[in-house]
1. Quick check for you: by distance in nm of label points 7 Å out along Cα→Cβ at positions 8 and 144, which of I, II is greatest?
2. Kindly point out which one of I, II the value 15.8 was derived from, the read-out being mean count of other Cβ atoms within 10 Å over residues 136-143.
3. State the single structure among I, II that was used to calculate distance in nm of label points 7 Å out along Cα→Cβ at positions 32 and 120, giving 2.4.
4. One of I, II was used to calculate helix-only ellipticity at 222 nm (-39500 (n - 2.57) for each DSSP H run of 4 or more, over all residues; to 500), giving -1000; which?
5. Determine which structure produced the value 1.15 for Cα Rg over 2.2 N^0.38 Å, calculated from the coordinates; the candidates are I, II.
6. Which of I, II yields 11.2 for mean count of other Cβ atoms within 10 Å over residues 112-119, as computed?
7. Going by distance in nm of label points 7 Å out along Cα→Cβ at positions 56 and 152, which of structures I, II comes out largest?
Structure I
Amino acid sequence: MVTHIAFRPNEHYDRDQASDGLSRYGAYLAQKRGMFRDLDNDQPTEDALEFSAAAWEIAQSPIMSPGYVTVHPRIQSADATWDDEHRLAIAVAVARDDVLMGAQLLRRARGWAHDRISGGWYDPQDCAVLTALCLVTIRVPILAGDLPLPEFRDTIPVTVTAKAAVAAICTVLNPVVSAVLDG
């Protein structure tokens, strides 16, 4: 059985492509520091969920392209939301044609297109052909206790802490999302 890794920080690319020789992601954190502001008092957030959600968003395309987090090609998106109960949820949309294609009516339908060069999956957007696309949305709860406490230097998120937040999210997501990819 093949096990797919859904999300993986790419430390080598981050360091090799860094304009400062340290971290490309760190430069984006500094540039996007406003995303780490508490909405109530316009100060850097002290909330681990808000901090981690911002770190996660910055680590991916379209903010970083390519992202600090390498994402399996069948994953269409991975968006973070948090609630008042101190839970972070990552909603992952995964292309899963086999779910739809098992239905008798849809056997002739076109599904997701696959770019063999990039490995990515995309909507073929061909209105002349019957098309049925399936997305599986997975919401994975992440508790504040699973995440590092926010750290800042001169209102700039500390890169090591933001990377730790991203790694913690990957650790929680991978077993769940990889099971869907492998299924």
Structure II
Amino acid sequence: MNTTNERLVAQVKLKKLHPDAVIPQYARAMDAGFDLVAVEDTIIAPGESAKIPTGLAFALPEGFELQVRPRSGIGAKTKLRLSNAPGTVDAGYRGEVCVLMDNIRIPSGKLGKVCLDAGEKQVEVAEEVDAHSYFIKKGDRIAQGVIGLVPVARFEVVDELDETERGAGGFGSSGING
């Protein structure tokens, strides 16, 4: 662990498990996340989930995690959502990183060889699918990865917790108006 231009740097080793796997890169110098890219075509029907492989395995330093987060453009333009966002890849995991993606659209009831891509454009596919299916194409940027620090908690069982202004209020207890 060192710093570059006052940013913390984690030395992350990775292994390509697929010849078409894309080595992660930051698009801009101050970006928090790097793109994770699909290495195979996947169709996700309405109401279905898919595990999309990236073809990469990571060796993170102890004390760090890889968070798998949604890409804002996909979230804003489509009904594709990450199942467990943010997903956590632990420092001890050495298997392939996959992205769990859900299609939350309602089935259209129309079958054909046209569905939607990750940009919400119509695309032709080889098989018959519901028109509200999504086609994730090999090479699509499907999620972003963020490297995060993971402190270790030391738990202490006590009889009482200290008082705070908020107390036990949760689940909207502060209201929605400013």
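Every number here is computed from the coordinates shown, using simple stated rules; none is lab data. Given the structure is predicted, the values throughout are model-derived calculations rather than measurements. Cβ atoms are built from the backbone, for glycine too; each structure is taken alone.
1. Of structures I, II, the maximum of distance in nm of label points 7 Å out along Cα→Cβ at positions 8 and 144 occurs in I.
2. I
3. II
4. II
5. Answer for the origin of the read-out: I.
6. Derived from I, not from the others.
7. Across I, II, distance in nm of label points 7 Å out along Cα→Cβ at positions 56 and 152 peaks for II.
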